1. Upon calculation of relative contact order in percent (Cα under 8 Å, 6 or more apart) from the atomic coordinates, which of the structures I, II produces 28?
2. Assuming -23000 is helix-only ellipticity at 222 nm (-39500 (n - 2.57) for each DSSP H run of 4 or more, over all residues; to 500) as calculated from a single structure, say which of I, II it is.
3. Among the shown structures I, II, from which was the value 2.1 of distance in nm of label points 7 Å out along Cα→Cβ at positions 56 and 80 calculated?
4. Output the label of whichever structure in I, II has the greatest value of volume of the Cα convex hull per residue in Å³.
Structure I
Amino acid sequence: MIKTMSSPLEKSERPWGRYEVLSDQPTYKVKTIWVSPGQRLSYQRHEKRAEHWFIVTGHGEVTLDGVVHQVHPGDEVTFGIGIAHRMHNTGTEELIFVEVQTGSYFGEDDITRIEDDFGR
């Protein structure tokens, strides 16, 4: 038997790509994130959540507290509360990753932007 996913709880277009929320629970939140070629998310940190990223497709660079790491399909990136982080799609196709947030709060207002290409 093939099980299909239900519709996402939330969809959002962003200047760098888009995301869909797959699960939103009191202790975790799960998103699929698409980063367009050449784009990058803001360099940011969170006060109330940690994140785990699983790279599904595409190639890029993850910056964690100023250290750049190359990422490829199948790679995992984990960082704790307060760690500055950014994903940059350095490839020619969409970079897709699944993000699992854990902590006590998952609102978009728990983002402290250190640097942002879009002036947010």
Structure II
Amino acid sequence: MNKILPWIARLVAAVILLQTLFYKFSGAEESVYIFSQLHAEPWGRIGSGIMELIASVLILIPKTTAWGALLGVGIMGGAILSHIFVLGPVVRDDGGLLFIYAILVFISCLYLVWIYRKSLPVLNKI
């Protein structure tokens, strides 16, 4: 199996997830706005930040990549659905950047779950 592509997917997912943590944990205006629209401010902002931090660390550790990616799929699935049904793809004139980031992380994590499925008890038969 090609070893470079999985590492690229790991780095894409982890870097994007880690980069957004500053905004969530510092209470940046954009993050507060988003989670206020979702009626989940501040607990949703802080809770999702903690989960994204855990997912990032797990993704970067080779033995736990599948678990972190599975968590990332769930988190980003929620983010994508929030954009589709509540926020819209463009949030406060961001040009859709947060939505694009969520899709990139979702695809990267889905790819990682698929290639490391043997290490997940639920998927190891596929």
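Readers should treat all values here as calculations from the given coordinates under stated rules, not as data from a laboratory. Here the structure is a predicted model, which is why all the values come from computation and not from measurement. Cβ atoms are built from the backbone, for glycine too; each structure is taken alone.
1. Traced to structure II.
2. Working through the options, I get structure II.
3. Answer by label: II.
4. I
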